[in-house]
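Got some structures for you, see below.
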Structure P
Amino acid sequence: MPHINLPNLPGIRGPMAYRPETAKPLNALAEVLLRDDNNTLSRGERELIGTYVSSLNDCFFCQNVHGALAGHYLNYDINAIDAVKKDFPSTAISEKMKALLSIAASVQQGGKFVTRQQIEGARQLGATDREIHDTVLIAAAFCMYNRYVDGLATWAPQDRQFYVDRAPQRAEEGYVGFDLFK
């Protein structure tokens, strides 16, 4: 049960419907970070960063919504996404993505946990400054989004297939201008 009287919508949708004036900039940020096509990281890779950070933060709603989107974009099933969340170094993702997920994990702990060695290692694997920047910002933003969702004790459907089934629609609609009440 949510800590405050929110609209009966799952996850972040309840708080966003409660304060639509704050939803607008939060969704605009997500749109730029996760969907902007002027980026050398794919939409799936960026969603995977958000998924991984959400799993580290134990945010059920966000890790499943964004995991389903990452799976949709990357053509991964839920088991492949779970494997990345559990032990990304042993998965078949690129070495560059592994380096970026390591940076994201450090951001999740706190910004000062990111090391020069991590940054240089990511660069040696082909990561650009923009990719490193966006990884840090996605990780930081997801810490905020996760705390927003869980700090208000929002509810979420527990059937993970729900998120997988809705991923194509979420991918089509994006984060800006979608109907909060759907």
Structure Q
Amino acid sequence: MSREEAIIAGGCFWCTEAVFNDVIGVTGVESGYIGGSVADPTYKQVCSGSTGHAEAVRVTYDPAQLSYADMLDMFMGTHDPAQLNRQGNDVGTQYRSAIFPLDDKQRAEAEAAIARWNADHAGQQAVTTIEGPATWYPAEDYHQEYWQGEGQRNPYCLAVIPPKLMKLRKSFASRVKG
């Protein structure tokens, strides 16, 4: 099986991780930080908004089952790419909507995905940025697979993640696992 990676930031990484763990062809999702100026940042540092990092996920996927373009359309369709530096009640540059392409082909696909979203949403403009190259820093262990564990008992997650999963299931039903 071939594997490729994508790095995206769409607000809280717990939420984005939960969405992509449900997508056919995704073989792994890692929460982390990218796009800032501090080496090896901590969650507390990133949450302060002072490091410039975004909460993001690194998605590993099988390109025979999921194209990068389709993955980006799911990304754009399961968060609000028209909100600048926020997603819902999460406010700050660490919650920005951003795509971190790993090569020129991904950069072109990111530009196309934003253009598709803009064309489909007359009167709105995506503020999603295309950033990088940048260094990836995995988040602390307790953030990994958060929705599958602690998140099921976290009131914030229970309020925010199920609507994102419903969007995924409604708009991309044929792409959702089991």
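Nothing in this text is a laboratory measurement; each read-out follows from the coordinates by a stated rule. Just so you know, these numbers come straight off a predicted model, no measurement behind them. Cβ atoms are built from the backbone, for glycine too; each structure is taken alone.
Structural remarks
- Origin of the value -21500, where helix-only ellipticity at 222 nm (-39500 (n - 2.57) for each DSSP H run of 4 or more, over all residues; to 500) was derived from one of P, Q: P
- Top of P, Q by distance in nm of label points 7 Å out along Cα→Cβ at positions 11 and 59, largest first: Q
- Origin of the derived value 31 (relative contact order in percent (Cα under 8 Å, 6 or more apart); candidates P, Q): Q
- Source structure (of P, Q) for Rg and Dmax of the Cα atoms in Å, computed value 15.7, 49: P
- Which of P, Q yields 12.1 [mean count of other Cβ atoms within 10 Å over residues 19-26, calculated]: P
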